[in-house]
Structure P
Amino acid sequence: MKPLYKRILLKLSGEALMGTQSYGLDSSTMDRICKEIKEAHTLGIEQALVVGGGNIFRGLQGEAQGIERTTSDHMGMLATVMNALALQSRLEHMGLETRVMSAIPMHSICEPYIRRRAVHHMEKGRIVICAAGSGSPYFTTDSAAALRASELNCQVLMKGTKVDGIYSADPLKDKDAVFYPELSYQQVLTENLRVMDTAAIALARESQIPIMVFSILNPHGIRDALQGKGRFTIIQ
């Protein structure tokens, strides 16, 4: 089946890389996610990734420990770079060509994020892994994902989560939670559904980029969502 989109931005949380662990990276989970990214690549999809860092360090967590907010957020950005390098290593082990591009320049280990260069890499079939969020404190990696999706002219922002879409409440805690197959940007904001922060939703709305929320835990979840199969929520 032909994919619905040609160029995508995939947002992965740091927690998605933990598996069943309480911290860090889980090898089998990393392999499974990277195989799914490769699966999408074989369909001819141009991919950019934005990865969080919550499995290593979260900015708000640092602030709660008495670290100044800007410093704490910068520490969280460095955690995303560590995750990006780990993903790069696994993907290249599987034969894929990648580029890690950081919003905070660190020339010794990766490229600086330059929009035109990132687009060139994607056109050449390389997977671009965007690290260090937006490079600015006070903005989440969800906001960074919406920003990069807009800049790179992606046709959809795909957010991989632990559940298979958006519900009226946490389905893991409330068995009566209602599943939403489709929502408008305004509904997400008005009902405060919290799938992404409001800045990310507002930017996606302004750029007219649909947001697809699916389970990264489901086998072939990325491929199925790209082909319009399986269970997911679309915000548009």
Structure Q
Amino acid sequence: MLTLKNIKFIAQENGEKVILNDISFHFEAGKNYVITGANGCGKSTLAKIIMGILPANTGQIYLGNKEITGLNTTERARMGVGFAFQQPVRFKGLTARDLLEQASGGKITTAQACEYLSIVGLCAREYLDRELDNTLSGGELKRIEIASVLARGCPLNIFDEPEAGIDIWSFNNLVDIFKKSINKNCTNIIISHQEKLFASADEIILIADGKIAMHGTPAEVLPNIQGFGNCNKLRRKNG
């Protein structure tokens, strides 16, 4: 599905700093992956590199058998890569229906819109004609964005900290949302440091010091994490 080879990223602000160093991994189709690690360890940076928002300094990215390293964000989106931002953009004049129709590629019925919004716990009648502006809370906007990503039906979806800014109801339902959205032709990559979301994962990838410190099932990874809030206090495991 998705293959990363020797990805390296160096931040240039306030002098050079290596954020990601020689990241290589193969994501299989039909699985939920959670990429985790302490703040500043590079997990969101990696998500943006996969989407083409940030360019890697070195390395290659393959979607299936096609190399997409040199493609821009729009080209990757057209190939079937979906992305939900940590902080969704607000659009005055654009409604939830507009966003869902753009995502799905055409006009949709109210029943179809209701299906997408109900997955994330919203009532279509209340939200379809709402503008994506400051009248929506961060949690409402986040749920609408997740619904739009699911409406695209992409083979690869990336969710950058989907729990950020949402209410307790939404957070408790994120696990079910990701489990229900997966199928044999779809792969979800979820960037998160919230342990509750690990329950949705087939595999957890732990990043520390810019590298993959360990990966495996939740049962394999979680017992080996020490000092979870600090990248430098992680018991490393080869694999």
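Match the computed value 1.3 of distance in nm of label points 7 Å out along Cα→Cβ at positions 36 and 156 to one of the structures P, Q, and report its label.
The value was obtained from structure P.
Hey, Rg and Dmax of the Cα atoms in Å derived from one of P, Q reads 16.6, 52; which structure?
It must be structure P, since only it matches.
Of structures P, Q, which gives -11500 when helix-only ellipticity at 222 nm (-39500 (n - 2.57) for each DSSP H run of 4 or more, over all residues; to 500) is computed from the coordinates?
Label of the originating structure: P.
Check the numbers for FRET efficiency 1/(1 + (r/R0)^6) of positions 28 and 172 (r between Cβ atoms, R0 = 25 Å, to 0.05) across P, Q and tell me which is largest.
Top value of FRET efficiency 1/(1 + (r/R0)^6) of positions 28 and 172 (r between Cβ atoms, R0 = 25 Å, to 0.05) goes to structure P.
Assign the value 27, calculated as relative contact order in percent (Cα under 8 Å, 6 or more apart), to the correct structure from P, Q.
The read-out was computed on structure Q.
For FRET efficiency 1/(1 + (r/R0)^6) of positions 68 and 196 (r between Cβ atoms, R0 = 35 Å, to 0.05), find whichever of P, Q sits highest and give me its label.
Between P, Q, the highest calculated value is found for P.
Upon calculation of distance in nm of label points 7 Å out along Cα→Cβ at positions 164 and 212 from the atomic coordinates, which of the structures P, Q produces 2.4?
Only structure Q yields this read-out.
Read the figures in this text as sums done on the coordinates, not as results from a lab. What you see is a predicted model, and the numbers here were worked out from it, not measured in a lab. Cβ atoms are built from the backbone, for glycine too; each structure is taken alone.
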